[in-house]
Every structure is written in structure tokens, then in C-alpha cells.
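Alright, structures below, take your time with them.
Where a number appears in this text, it was derived from the coordinates with a stated rule and is not lab data. As the structure is a computational prediction, the values presented were derived from the model and not from experiment. Cβ atoms are built from the backbone, for glycine too; each structure is taken alone.
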Structure 1
Amino acid sequence: MTEGSSKLPLGIVIPGYGHPKFLAEAIISACTQEIDQPVKVVVVDDGCRFKETADVVRNLMPRYPGTLHYIRQENTRLPGARNTGIKFLLDHFPDMDAIFFLDADNRIKPYALASYRRALGDDPAVGWAYPDITFFGLNRTDAGYDIRETSPQYSVLRHMVGNISEAGSMVRADMLRQGVLFDEDMKFGFEDWDFWLSAIAAGFVGTRVKDPGFMYRRRPESMLSDARRGEDALLATMYSKHKALFNPRFISHQAHLDAPAFAIVEIDTGVVELTGDPLVEGKKLWRDDFLDLLRNYERCPREYFIPDQVIFLTSAMRQALQKEMSYLRWIFWNLSEEKLDVRACSVVPGTGMSKVTHPREKLNQDIVFLAATSAAVLSKSDKVERYKKTTDMMQSAYILPKALPDIATLSDDGTALLSSFHDLRADIGAIRQPIRHFARRFAGPAKQGVCEKLLEPFCSEEGRQPYPLATSVNRQRLSIVVSENFLDMANGVSVIASDAVRIQEALFPQSDLQVAIEFDRPATLNRLVGHFEKIQNTDILPFPTDKAEGEYLLYLGSRIENKFPLHEKESASIAARYSDILIILGPGEHLGQLGEARHYGVKGVLFLDGSYLDQAKVTASLPKILAYEHAIDTIVCHDRGFISHLTAEGVPPGKIMSRQQFFDKFHSSIC
């Protein structure tokens, strides 16, 4: 705390409704704080039907002149009462430093405000300081209290799963001045969580207070119990209201910061990078610090996040892989979905893009990196110990449609990588479990809960992993889908990549580009990727189709075939939701994913305008276009005859436009 801020007043807001017998305890605890800063306490009588509420405050005001203030208003429930107190303090004390929220049935110890203010510090990005909670009243121990640790290290990701900040927190006044207030329509629970999520959306984070001196009275009739009864409806409201937070791009970026999926161990430098995206720099640790993280997780698995995948390679190999940026996220996505505990990994040239896994003795490819699950790194079982040489394990080969001379030169039999894996495991050593107070427990969401409640429903599908993308949500991402089935193979292959670049430059000149290629024949993929991989900041994702899949839908008597196997359908759905605009060149299989992508704010565009498309096949796909028309934002088409067919079938004319009209529309919407 700076010298200037130490002279500024601190405020305490106490809403008063229905607890007159406890109110005096709360007021006295607030007015007797041992801190050098002046303290201003306001009790907001929220239309309480008990006259004792007003009597309690009036009887105490002479004891605390200039400190204790009283306001009575018509009942607005808790959010409205808190907002009234905030506005009173900010209006009457313009230099207010921070405000603490204290409910009438709770209390704080004399050192509480000093602890909170010390933790809050002077970083303007830290908007509030939150406590561990000491419960009294109804409790689970003979000691008369029990303590719930919320989140030892503040995590936005954890906070999005559930409220880890009790309302008994201290909020920086500048955060409130920026318009972060309680939503007075949130009257039936979760109003605290909603307030903190609004603060996160405004760019603020919290910090934990150690030994806060905050005492929470546990009663059977608390509002929290009411909130749990209507939890599903309240959660739906929260997700809808805070769409910008509950968005795959924001969640994945936050997971990269709070709970990265990968630990990349450079065996020759001792550097370990924790990242959620192989193309975005993560947090770098020395090997010893990474060992400490693993040990802490073993002691307290609910309190620490560790990466799911640990990758061992040399620094030179890391640099060589970074050069293959068009393919690297696809490799890591497949890597994250591996079920094997330890495996040798190779990257080899071939036809198409795919992954094959066989016993190392059978595959016999030089090894690029060694991958292990964190569970395997920590395991003490004989199953992991038996990997004495790389021929004892399975090998995954990632087949790319190009030769990789730098990677081939650096590949070897993996002996050094396997040795580094076993050395790391040995250096973890025996883990001594910490001694815990019987009345103290951790209640914040563990990583499994974060995955089940946040990452899986918003960023992936059941049993699948999120796409490893962690770029800033402010960086635009354009996805273009190319389908072999609608491509003019004689004339279109050389044209389509340059047209994709023109589309990218016209919409988002500084954006990332994702190219999804639907193909029947792997050789077609090889022909296409050579044109796209040269484009800067471009991911290439393969989507093999299967004409024999057999699944189809009927629309107005027409048969709409699905050529995506289930795995590819899920992959298309996951990848699509990370885009700002998804442009499908020709009515390919991705049309079926647009409806779901719209829920994440993705705009879907069907391009039927291009010299590289087989117009006869496009025309024959009219029933398919009509079936998914409701999910398409814009259809770009220049063929007047086909436009007439579309409008005659009920497609709104305003949804159909020329290429230039499309560019003009999106320029005006993003500028």
C-alpha cells in the first residue's frame, strides 16, 4: 500500500434485513477495526419489517459518531441494498479507497480490514481481495468453527466454474467507479458470483487474503440454500448473461494461463514450458520448479493444476517443430487425445494427414519427442517402470503431406528422451503428505471439475479434448472450409489458396487463418496443403470423408447424406466454435456444424461464388443448402438463376449477396 492510499477512507456496507438480533455484532465488529485508515460504515435498512433494525443502528450511532451511517429504503433485496451503500460511500467520500461488504449476520475480527487492505495492494488490475471462510453457528466440528479454503491462488478459470469469492470481500473503489455494480435483477441467488464475473469481464482479477478474520454465520435458511434449489435455471441465466466469458476462445486462453494442458520439457536446457497452445508462449519454469509443482499436486491435488501431457524433446527439435506451424496444433490436438500412458512420437512424410499407432518395434521410425501423461510421470507402478528402452513402448507416427528435413536430421532412437523421463520421475522422490487441521478443508473446484463443467461443455465434446488454441480473444480468427467434393479439380486447385488469402485480407487483414480440408482421397489433401501452408498464421486441419458412412437425413423428401464419421463430425464442431467467421466454399459437410457454431457467436457464410467450384455439383446440392439455410448468415452467390431458385424456396433475399456486397457488409460491422 502506498503512503497516499494509507490516508484514504475505507468503507463497509452492511445491508440490514431480517436479522436485528445479529446486526449489532456486525456493526460493532465493523466500527472497531484496528487500522490507521479512517473507516466509514453504512447500514442500509432494506425495508426491514422489524423496527428493531432501525433501533439497533440508532442506539449505536452515538457510540461511533462520524463512522456509522444509516439509510432506510424500500425493499430491493440484497443487490439493491449493496448498490445503495456503494453509491452513498462514493458520493459522500469521493476519495474512498476500497469498500468491504459485510452481511448483517456475519462479523469480522478487529484486524480484518488491515489484512484485506494489505492483500489488495496497489496493482489496479487486482479489483478485490477475497477470504477463506471461517464458519460458525452450524458447523461440522467440535471446535465450534470450520474453515473453507476457497482458492489459494486466484484463478479466473476456477471462478467461472463456481463462486470462489465470498461476498465478504474488499473491493477497490476504482473498480466500482468503472461501473461494476451488483445486478439488481439477480434477486434469488448467485448475485455475488454474477458481480465477480462482471468484474472479470471488465478486466479485473481477485487475490486471496491469508488469515482474513472474516466470520460467516452458517444458518439452515441461508440464501445459498435457495440458490442451490434453482441452480440449473440460474446457471443458464449466468451463461447467457456472460456470453463473452463462457466462450471457447476466452476459456481456452484462460486455461492456457491457469491450467495449461502441456508441459514441454527441453531435456538439454532444463527449461519446462507450460502452455495450452504449442504456438503461444507459455509460462517457463526451471526443471526444479516443475518438480515442485508435481510434488505440490501429489500432496494437494485439489489445489493445484498440472498439465495432462508432458512432452520430452531437445531445444533444437522444439525450434524445428515451431517452423511447421501449419501442422503443429493438429499434432498437439491428436497428442492430447492419446490414451496411452507413455509413447514415442514421430513426424514423417506421407500421403494425407493422419496418425497411426503401433508397437515401436513394428513402426520403427526415428523419434521426434516422447510424450507421457502426468499420471505416468507421477506413477510408481511397475507398468511404467518397465519402459527401459523405447522398443518397449507404443509409437505414434504423425503423417504430414511434406518432407521435414530439419526434423528428420534431429530424430534418433529416443534413448536420451526416455532417460530424461525416468530421471524426472526419480527426482520427484517420496511425497510426504501435509498435516492438515481437522477443521480446515479446501472447497474450490479441482481440475476435474473445471474440465467437466467448463472445458468439456464449452470447448469440446464428451470424451474429447479442446482444440489447443490460446491466442487472445481480441485476435480475429477466420476459418475457411475447402471440400474436395465441390472443387473443380482441373482448374480450381491453384486458384483456391490465393482466393482464400484475398478473403482473409478483405475481412481481417491481421487475423489467424484456419483451413479445414474435406477430402475423399489423401492425394487431394497433398495437392491442396502445399498452397495453404505458405500463408502466415495458418492452421491446416484434415477432415476425411467416408461415402460409405451410410447416415443421412431427409429434408422435404430429399436425401441429405452425411459423409462425416462421428469422430470427424465432433472435430468439425469443436474447431468451428473457435472462429469469428466460418466460410464454407461449396456446400460441404461443415454446413451441418453451423447451427451449433452460432451458439458461440460464429457467423456462417456459404460461398457459392468462385471459379474453383464445380457449379454443377453446387446446383445439385440445393436441398442440402435449404436444409441448413436457417444456420447460414450469408450466402455469397453471383449466379442469378441459382439465386432465383433459392429465393423461390423461401431463402430471404437479404441473406444473399455478391462478393463485393459481402466484403462491404463485414467491413462496416468490424470497423
Structure 2
Amino acid sequence: MAQSISITPALLSSVRAGSDAFLQLQRMRIAAHETPILHFSRRAASEQSYSRLDAPLGDERDVDTEIIWDLVNRVLGMLEAGVDATDAALSYATWYRTYFTSIDELHKIRDQIVTAVPSAAPEALDDLWASVLVVILRSFLAGHLDMAAGLTTAALGGLRHRGIRFSPEDEACFSDIIRLMTVEARTASQFLNWRDEASRLINDARYTFSPEKSTDDPQAPQSQLRALALDLLVMMSGDIPLVLDSCNNTGVDALGFACALCSLIHPFTTLDEVHKLFKTAVVQAEDEGHWMNPAVEAILGCQTTTDFISAMEVLHNTADQLFGPRSERSGADESEAEEVRRDTELKRFCLSFMTAHVADICLPSIIPTPPHTDLLFIRNHLVDAYVSQFIGHSSLWATGLTYTAFSPLQDPRRMQGYITEQVSMWCTKDVTVSKQYHQFYRNHLEPGSPLQRELRQTLRAICDGASKTLEQWIHSFDEAVQYANFFLNEAVIHPLWNSGRHAEALWEAVLAQQTGLVQRHIGECLAREDVLVARAPQLVITHVGEAVQNGLIPLDRCPNGNLSTMLRLTSALVDVLEQPVAAESEPLLTSSSAMATQLPTAYATFVGPRQRLASTEYILQHGLDALHTVTLIRVIRGSLQTLEREFHGDANQDTVNHLLLVNASVNKLCCRAKATTARKHHEGQSWTPQLSALRVQVTMRIAAGR
């Protein structure tokens, strides 16, 4: 069910930090349930969520997630500022340049041009020069016009150092174009003036740089630089087809093409226009483009914050196809494949973290009303996809269940599956986890828990208390959790009991109020004829009885009186055992158990004669129906031997009262023997002589005591 990944300590910290932000938002929503839509800065919430993911990762961060999340935050900021804001193109271009270009690299290339071009051998100059022209053009298309100007200046200087001379007209034309690239238009009117100036320079530049005016070879470096400078000027005048051709010729993808359009054609426009430009870029660009193109298009297409939920779904679906478990590649060597697997898992986790939290942040309320109801199901799906990444980790199951608990109308089978398939696995391995789960269940999942009461009150308030769908979901959720809880408890209790960890199994059963199994086993053990002499039943009696005596089994929480009586009987039987089974041979609890620090490693408490007689009296008062006749005969014989050995026949009122109780018990057993003889002749007859001898012995002692 869950597609868990390897959770590193850094990812573990990210999950916990992210859940803190998630819970904080849910608490805000519950507190503000009287207002249909909670007003807060979604950009600020998104930035906080990213910091929760990013900070623990450090150098392990996934770059793609950082890139997309920054675009999300920029667009959220635009929407919060108003959809008519005209800085969308500038924001997109800045985003692209931040992640897909490097100013430092361009500075290094410029310095290399200054040194490499003058000294390059003639046979090496052609290749070097081709790369120089590409760098100038790509920096220009990316909107780094000032860097393009600097690179052009460096290229001119390099050619001059090689002895190439330009005419005064060429120098003047180059100077105008370079100057124009360094002009920064801060407003739309300034940009129009800038473009008009480019248009005015075109005719003179075409005349000055025309091949007919020069005797140079058209393939010579200076001729190529003139042609490039003219192209740059034409693109500055707003020639979109030339921008497209230049992008395709230099391998610029749709992301870069859109940046060129935003930088050179429409630098002051709205988000809607930027979205149209990007769609144009996707259609026109020949390069297959970056894998994130569909997500970028969906993000730029958001007109409201709720649109981000659908955009995150697009991102999730794209990433799932490329980086999901089905995307594993073959053919690489083992070490390379392991590295690729780790990188892919990290990317899958980070993108899931992002889609879940951004979708949740952009949800109008904890349970949106029409027409936004469908967005809740998308958000729930994305949250569930994120939870499935880490729910299998031993330390994060509660975090995963919390996310699911705060997903109204989520398919209840998801919660049920997480409990039965993931949580139960850890509970069976470590009783500490089981204890934690029961605490979590009482606080978060059972119908009367604080969380469920608060959450359901909020949901009903938002839905005006009349939503049939909501009530059906609540009913289904409770049924699913109840079934999962029953399954988990059975999965924990059965293996514990079968492996001889009887006290742990009993503790789990009482804690879960699911004692049917252990009650049946203890009852069967008590009813055995050899309970005081055979090793197997002695182990059960010793383990359970010691736990009761040490106060580790809360008898007041037993779901019925029969079980309480049975447990007290086991405690009493431990006292009357002549040779208790050593606890070292069958550990009461494992060291990993939550009870291990509380239980003794062996039952070494000395049982005095009075305690033994008191336990005998409890057995005779409450155990006649639960214990086998042979067991009771042995208990009575043991008490008579204790009287003889410890009190040497001395009589007092306590011993007389004890003997009277024993006598009454013997009489009842004699009646039972007669009834048994009528049904099972041989079995009843085997008890009769022993009981008759006991009756005579007890009667004589009573008479002597009086």
C-alpha cells in the first residue's frame, strides 16, 4: 500500500518540522471555523513550509523542488498583490535567471574571452569564436543584457588585439548597440522608448554592417560579430520570430524562450499574459524542454490561490511518472544505480512534501463548501501520497496518521490500511510502540477523543450540521478505525501469548480492552488438572500472577469481573506453588518492552506462611468453579502441610477459621465428586478416596483446635 522510501535523519527532521507547520495551520482553521475562509498570507505559509523542508536537508536538498517552490511563492505573491499587477514578467525572468543561468560563470567567460581570443591559434579560433557568439546570444536571450554587452565588448577587444580593424562606422554602430543593452527600463514607458530607439538604429546598422560595405570574408569572426550585433538590435526592437529562431538555434528550451519573451518583448505585463507567453514558448520551442514544463505552465496559469491545488496535482502526476517507483532504470552498474535510486527517492520525497503542503495551504478551509469541494479530494490525494512516503518508518507512523486524521472525507480505508499494515507491524515488534499507539488512539482517533470532538464540531459548523455526506463519512471513519484497532490488537496479542510473553499479552489486552483471547487462554490454563505441576501451565500462572502481584496489570481496567477474578486466582496460585518456575528460564518481558523496566527479572519474593494461607483461602472462596478438582485437592493438602510445618499443630482462631473454610470446600468438592461419578464413573471415583481422607484429616484438626 505505502511506497515508503529510505528515511535519512535529515528527512526525518524535515517530516517532523513540516508536520509542525501543517498542524499549526489546521489549529488556525479550527479556531477560525466561524469564518468560511481563513485569511492569511499563503505566500508566507508556503515559504515557512519550504524552510521546514530545506533547513534539515542542507546540501542534500533537491534543486528541482527548490526551483519550482520558488516559482510557487512568486506567483502566490503576485496573486496576493492583485492579478492586475504588471511585474509578473519581471518576476518570471528573475526566477529563470536565478536558477538556469550563472552571473559568476558569465564573468569567468568574459575574462576568458579577453585572454583567449587574442592568443588563440588560427586553427583553434573558429571553434573558440563559435562558442563566444553562442554565449553572447544565450546571455542576451536570458535577459542578461548588461552581461551580453560586456561579452560583446570583450569580443571586440579580443579581435582588436589580433590586429583586426573596424571602420569608424562599425565602431559607432557597435557602440550604440552596446550602450542600448546597458540601458535599464524601469517602467513601461521607458521600455517603449528603449524599443523605439532600437527600431531607429536598425536601418543604419543594416547599412553599416551589410556585407557589401566590407571586404571581409562573411565567415570571418568580425563579420559574424557584426551579424550577431545586428540580430541583437532587431530582437530589441521586438522581433518575436527572430527571438524564436535564436532560441532554437542555441538550444534554449521553452523555459528560456519564455524568459526571452518576458525580458525582450513584454517585460511589463500581468500574470495572465505571462501564462500565454509560456504556452506560446512550449508550442514554438523545438527543444523537448524541461520535465517541469507542465507544472510551470499550470502554476503560471493560476488566477486564484485555490488554483494551486490543481497545479500541484499536475506536478504530482508529472513527477510520479518520471520519479515514481515504476521509473527505476536498469543498465547502470550497481554503485551508479544506488546513487540514482537515492537521488530519485529524495526528489520524490521533496516533491511530495511540496505538493501536499502547498495544496493544503491553498485550501480555502478545512472542509471547503461548493464550488471548492472537489479541491478537497485533490488535496487529500496529495497529502496521502506524501504520507505514503514515510508512514512505514518506525518513528513517523503517528505523524502520518495525524495528517490522515486531518483529511476530512478521505477514504477511511486509507487510515485503516495504515494502521493494519504499517502501525501493527511496529507494535508487534516493540510494546513501547503499542503503548504509544493506544495513547494516540485515545487522543486522536476514537470518536470521543479530543481531536475528533473538536474536528467534527468544526466540520458540522461549516456544513451547517446538515450534511448527509459528512455524517456518512464520520460513520465510515469510525467503523474503519474500530476494525483497524481490533486487527492491530489481535496482531499484537496473539504473537506475544504464543511466544510465551504472557504478561505482555495480558497487559496489551487490558490496555486495548480486547481481552477475549487471553481470558480464554487463562481460563483453560486454570481448568487444567496439572496446572500446579506441569511446566507449561506453571509458566502462564507464574508470568501472569507475578505481573498482577507487582501491580503491573491494572485490574480496575479489566472489562469484566470474571477476568479480574481469574487474574487474582493466578496471583494466589503463585503463592501456593511449591516450586515456582524460575522466571529466568522464560523472561517475563523482553528488554524492549515498555514494562521491562518495571517488572523484576525473577520472582524472588519470599511468601510467608500466613500469605500462603490467605492465598489458599482466596482460591477456595473464588476458585471452586474455575479450578480443577485435582488442583483444589493439591491446594488444600498444601495448606494442611503449611499448618503442620509452620504452626506445629498450634491452634488459634485464625487457623480454626481457615480449617472451617477448608472443610466447607472439601464438602463442596465431595458433592462435585458424586455428581461427576454419575456422569464420568472412573474420574469421580478417583477423587473420592482423596476427598474422604481430606475430610477426616480436616475434621480431626478442627476438633483438636477447639
- One of 1, 2 was used to calculate Cα extents along the principal axes in Å, giving 92, 69, 45; which? 1
- Item | Entry that produces -10500 once helix-only ellipticity at 222 nm (-39500 (n - 2.57) for each DSSP H run of 4 or more, over all residues; to 500) is calculated, selected from 1, 2 | 1
- Kindly point out which one of 1, 2 the value 9.3 was derived from, the read-out being distance in nm of label points 7 Å out along Cα→Cβ at positions 130 and 530. 2
- distance in nm of label points 7 Å out along Cα→Cβ at positions 402 and 450, calculated, reads 1.3; among 1, 2 the input was structure 2
- Query: Which structure, out of 1, 2, was distance in nm of label points 7 Å out along Cα→Cβ at positions 258 and 570 derived from, given a value of 2.5?
  - Reply: 1
